[in-house]
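Structures follow.
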Structure 1
Amino acid sequence: MTSSFRLENCTEFDVARIAEELAFAVQPGDVVTLSGELGAGKTTLARAMIRALLDDAVQEIPSPTYTLVQTYEARRMSVAHFDLYRLSAPEELDELGLEHCLANGIAIIEWPEQGGDLIPPAAFQLRIDDTGDFEDQPRTIEISGTNATRVERLRALHDVITSSDRSQASHLRYLQGDASVRRYARIQSAGDAGAIIMDWAEQPDGPPVRDGLPYSRIAHLAENVRPFIAITMALRNAGLSAPFIYGVDINNGFVVLEDFGNDVYQTVVASGEDPTERYRVAVDVLLTLRQSPPPANLPVTNSTPYQLPRYDAGALAIETELLTDWYWPAAYGTDIPHAARSAFASAWNPLFEYLAGVPHGWALRDFHSPNLIALPERSGVKAVGLIDVQDALRGPMAYDLVSLLQDARVDIVETVEAELLGYYCTKAAAHDSAFDEAQFRLSYAILGAQRNTKILGIFARLAKRDGKPIYLAHMPRLWRYLARDLAHPKLQDLRAWYDDHFPVERRSTPLNI
């Protein structure tokens, strides 16, 4: 099913902007065709698109008028720029290697009509009309494609950027992501701090894994932008630095956000800088959240209110089972025996029952160094920028502290962890006479064991299923953190399970990935 839309009165800047939006939207294997008369701006658009893919605004992009094809290696994919104006016959395409180019990346094709039926169906077909100088004769661009959903999402991307007052930004540049289904681009502006565009198309449910529900529902993972918008607004209302939202398209999953920059905690800690004082401010953020419990209903722009799910035993349990489902097979080469799985659940269940009875509040679930950004121009708790908050729940308040102080991606030495855990307890007790430090420290140990167990499974899955072995480098750190948690006297039964099934020597054995 085809779809199309038109952009009228396009200046040279507008042509470059749609090129950058195309660069964000394309996927390996895509064909982008550019049609129009001589001088219409096809090469201008192609150059802007290639520069965006290369993330190099001044890269020389020669016209392939005589060579017929020029190739480039971008970080995301290879790019082949074809100009078929001088093609003698469509059959010559075989000699130009179009099929090979599409196997490794994308093809941008000027004068596609010269290739006849040998041009594959285009993901995006652009027709640029009018000739002459851009200043005197603005262009009309018609964009179509055989996949209506992708064309409509490109239209939505263009509209949300334009309507959010960021349309005069200088450049739109893709941001390399981590392990997320979300995609991001930075809108760089010469006149202000710019913005971030988040692209989060709603994901279909996975297969049912328990009681007819998929994993994401049981673990209460956000599946669209509504939770992100609601939680971001609630955190701002609590006096914290969550991003300001410039514009949203809930149906298509686009959000234009304040750009906090690149001063990410993870980078600072990895550089060897003493993180204590910087992390102390992050602990202050959690103490602020402790005094600002989440409301029952969180407003959402242009939508119904969002109710924060509870971090219940079902969610906690299925997260720990990532170890039995993914880490165990990678460690032993076989599925976990039924008896070992049953003993695993039996060791966890009373701990989850205990957590159900402790005070609950905000549990952001991803309060760790990759999602904390230093904002030195702001003071107090506002000096910490909070991102990636969409999976927050109402749960035990020790969860975010252990996420921070037992960071899966960087080493937090035990003395720093102990100092900041003590700092939190002292401050919490000063503001709340009912604060039970022993209860909190036990919750901290249980949730640390739960989180590190979960991440061992997640990183094994990323390596095995998603072909990302880089995460295996973090495994020794996770085992060290887990050992700290299991040392709590009330976790002796759980510790015995790990000692029986993953003794110290097994924990350092490379996985079968």
Structure 2
Amino acid sequence: MTLRFKAFAILMAFTMSLSISMNVRAQSLSSNTGARIDCENGVAAGFPCLNVDLLSHLTLLDLTTQAGTDPFGNPIFLVDFELNDMWGWYDEETDREFLIVGREDAAAFVEVTDPENPVYLGHLPHSGTRASIWRDIKVYQNYAYIVADGAGSHGVQVFDLTQLRSVGPDAIEFSMTFKYTGVNSVHNIVINEDTGFAYAVGSRSGGETCGGGLHMMDLSDPALPVFAGCYAQAAGGANTGYTHDAQCVVYHGPDLDWLGKEICVASNEKGVVFADVTEKSLPVTVSIGTYPLTEYTHQGWLSEDHRFYFQGDELDELRGAVSSTRTLVWDIQDLDDPILAAEHFADRQTIDHNMYVVGNLLFQSQYKDGLRIMDISDPENMVEVAFFDTHPQDQSVWAGSWSNYPFLKNGVVAVNSSTDGLFLLQPSSEIITKTETPVEVPSVVSLVSFYPNPFQNFGTLELELKRSESVRIDLLDVLGRRIEQIYHGRITGGSVVSVPVRISSVPSGLYVLRISGESFEITKTVLHTNQ
């Protein structure tokens, strides 16, 4: 072998090694955009599934424009990152929808107004001293709030999302609007949109850590958060009150003692803590829920009626405390005395991660087994009814679906899979109609039905009243926002009225018909499809 050939071989080996090292986390997956792929015979585009269709898929390469060059000057995209958390933003002014996707090194912005053709708009680099596998995002009004754990003096990045309206055809690198420095390294951020307060949790270095508990911020001026107080319950990790994740709401559940109060439900590593944070200067512990075989109380979400709380323990499967994936169900009709009402066990031993509730469905990310959807219409006897496995290629326990976002107004579910990219999924109509919340029909209503369901652009609502009333029918999205008025007029009692429902300018997805009379209001869930 000549010296020149040997040098060339070494250079080629180095180039291949460099390329592989830069792309090792991208996996050998291909993007899927431009056309929906139905789940047929248990598979969609090579991904195992049940009752969930694939609308689109962006790989890690699709979520970056950062590039370097090899020794020959050829571009090599730098994808030495994984995905983590995510959240969404609906722009009421333009009727467009966006996702903020957590990367280790940045927050990526993706427009998903057309979920079959998502568009990567650019990224906001991290503001810490190092990248982090833990990045979390929440949204209030037109601003995103981004934190990172183990990232040095990262603080809370505040980003004006209206900048996304005017991005051109090329993805760009954004700058943050403001950096809140009252905290440094933060594991998670929680926002109560009804009160305008944010809660940084899991702080551990620099600033006011609040013992790792709730670092409260007033968002009266969304661009300039202001410190509002601390809350920590010593039952948390290391007996400091460390909170890993939380949900904060204006409570409207069955316990009248706390009705209208701002309640935070915190996952504190060793148990679930319920706290009244209405008065930021004087927060109060309501109760602490403990359970058997505790390993790491990680995250959870309330049922929409605030009667139940669904909770995950991230390490009980890994450490062998339980033999299969466990989801805990708390009965909290008495907030002062939460009761572990049930434990749901799946037929696998996968680590469960983030979960969220929409109606009677629980959307749970289960790492290597992807997105799992449970029917919780009977909360103490939940049933898995659908899934989409985003990571079928290997069985690493920490790879796969980190988080999901089921709150897009068209009913589409977004899923982040750490090394596999971003998935936009559509649960089937069978799941939606099967788990629709039963409507208690008022006595004045004799009949309410809608057909066909799902429907394409045109359907019929049949309504019969026992007495004549003025009636208004509106079409809403799944978050309760009014899309358009369908009917407004007087309906004569004693006869069946057929009201045509024509919609063609909205994307496929789940919608709600709200029927309001002089003495009643009822809703009917419908599924619109453009196919």
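Each reported figure results from applying straightforward, stated rules to the coordinates on display, with no laboratory input. What you see is a predicted model, and the numbers here were worked out from it, not measured in a lab. Cβ atoms are built from the backbone, for glycine too; each structure is taken alone.
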Match the computed value -12500 of helix-only ellipticity at 222 nm (-39500 (n - 2.57) for each DSSP H run of 4 or more, over all residues; to 500) to one of the structures 1, 2, and report its label. 1
Computing P(r) over Cα pairs in 10 Å bins from 0, in percent for each of 1, 2, the value 3, 17, 25, 22, 17, 11, 5, 1, 0 comes from structure 1
Please state which of the structures 1, 2 yields 0.10 when FRET efficiency 1/(1 + (r/R0)^6) of positions 50 and 194 (r between Cβ atoms, R0 = 25 Å, to 0.05) is computed from it. 2
Value 3.7 of distance in nm of label points 7 Å out along Cα→Cβ at positions 234 and 274 was derived from the coordinates of, among 1, 2, structure 1
When FRET efficiency 1/(1 + (r/R0)^6) of positions 290 and 330 (r between Cβ atoms, R0 = 30 Å, to 0.05) is compared over structures 1, 2, which one is greatest? 2
